[in-house]
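Scrolling down, you'll hit the structures one after another.
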Structure I
Amino acid sequence: MSIQMHLRAVARSEIRDDHTWLAAFMWEAWENHPAEYAAGIADSIDKVWSRVNDLYAAAGVHPVDADGPWTLPIYGGRPVAHGTDADTSAPPLMLLEPPGVSQASRFLASVSFDELWSVAGGKLGGYGQDEAEVRQEFLHHHTDLHGFYGRAAAAGHAVVKAVWA
């Protein structure tokens with residue numbers, strides 16, 4: 001089974017704060033994901049986004065700082081509630097406003113992947129994968145997220161997140 005966290009940058013003025021509308025928008029974006037990824041306005045993480053979040057937690061933030069910048073790239077934003085007549089099978093959605101996108105971008109630009117990996121890498125083992133392969137996978141996610149959030153912040157965009165199962 002494949003499960004993906006899908007991130008899409010978009011001008012805040014172009015989106016509605018409505019779950020039904022955002023779900024349709026994100027579905028269309030998912031259908032166009034290869035082109036949008038190539039254009040730098042979308043990203044996705046297959047299955048391991050909670051472990052990517054764990055990598056960022058190694059930035060030295062304590063659990064009491066749960067709203068710290070390390071939470072923004074993966075879990076940042078606010079949930080978009082289903083309306084009363086919404087399709088409850090629609091994906092969970094989050095909306096990270098432009099100030100949060102900028103903060104996530106600054107966080108990603110300020111952390112050293114090598115330092116994060118030296119603290120957390122051993123805890124992120126990959127179910128029989130070689131450690132070098134796991135490290136490369138997480139470096140790929142970090143590099144993609146750093147670029148994605150940097151471009152979104154530079155454009156003043158919000159980020160919508162959906163989880164597809």
Structure II
Amino acid sequence: MSLSLYDAVVPSNLQILAAVDAMLDKAEASCTESGRAASDLIDARLAPDMLPFGYQVKSCAAHSAGAIDGTKAGRFAPDRSPWPTDFVSLHAIVQQAITDLNGLDRAAVDALVDQDTCFEFGEVRFPFTGANFLLSFSQPNFYFHASMAYAILRAQGVNLGKRDFLGTMRMAQ
């Protein structure tokens with residue numbers, strides 16, 4: 001079996017984004033049950049110099065569907081706009097990324113393997129091929145931000161376990 005770029009990126013992005021969306025449900029339920037303000041969780045962070053939960057969720061979308069869009073355009077720069085500050089908007093960002101990924105054409109993603117792609121952050125420029133950008137930069141970032149979102153919620157007492165992070169695995173049928 002040959003593994004395509006689409007196969008290496010899109011199905012796992014969909015799996016983890018669905019898990020992040022379900023974690024948002026659990027976070028919101030935790031706030032409702034405890035009487036805690038949603039902003040307490042959305043603004044929570046593991047360390048003072050770390051960006052908060054809301055940013056972590058937004059970055060999951062950026063490093064999945066957004067990374068593929070950036071690869072198509074030949075340029076990816078982090079979205080520095082504010083992250084959502086409520087659960088409805090966080091869900092919307094995740095669900096839009098899921099919709100965008102579901103709408104991708106497999107052949108079009110596979111054609112991005114050798115696409116020149118530049119990561120830009122201020123004056124910093126990193127040149128990549130499409131495959132190297134997606135697999136060595138955005139995919140690790142995607143998993144980092146998803147795991148930080150999970151860790152922040154766990155640290156804040158939201159009842160989550162490893163299955164919540166893994167989501168629905170793709171089993172043999």
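Couple of notes before you dig in:
- For helix-only ellipticity at 222 nm (-39500 (n - 2.57) for each DSSP H run of 4 or more, over all residues; to 500) computed as -14500, the structure of I, II it came from: I
- Identity of the structure behind 10.9 (criterion: mean projected area of the Cα convex hull in nm², calculated), options I, II: II
- Once distance in nm of label points 7 Å out along Cα→Cβ at positions 24 and 120 is computed for every structure in I, II, the highest value turns out to be that of I.
- At a computed 35 (relative contact order in percent (Cα under 8 Å, 6 or more apart)), which of I, II: II
Coordinate-derived values only; no laboratory data. Note that the coordinates shown come from a computational prediction; the quantities given were computed from them, not determined experimentally. Cβ atoms are built from the backbone, for glycine too; each structure is taken alone.
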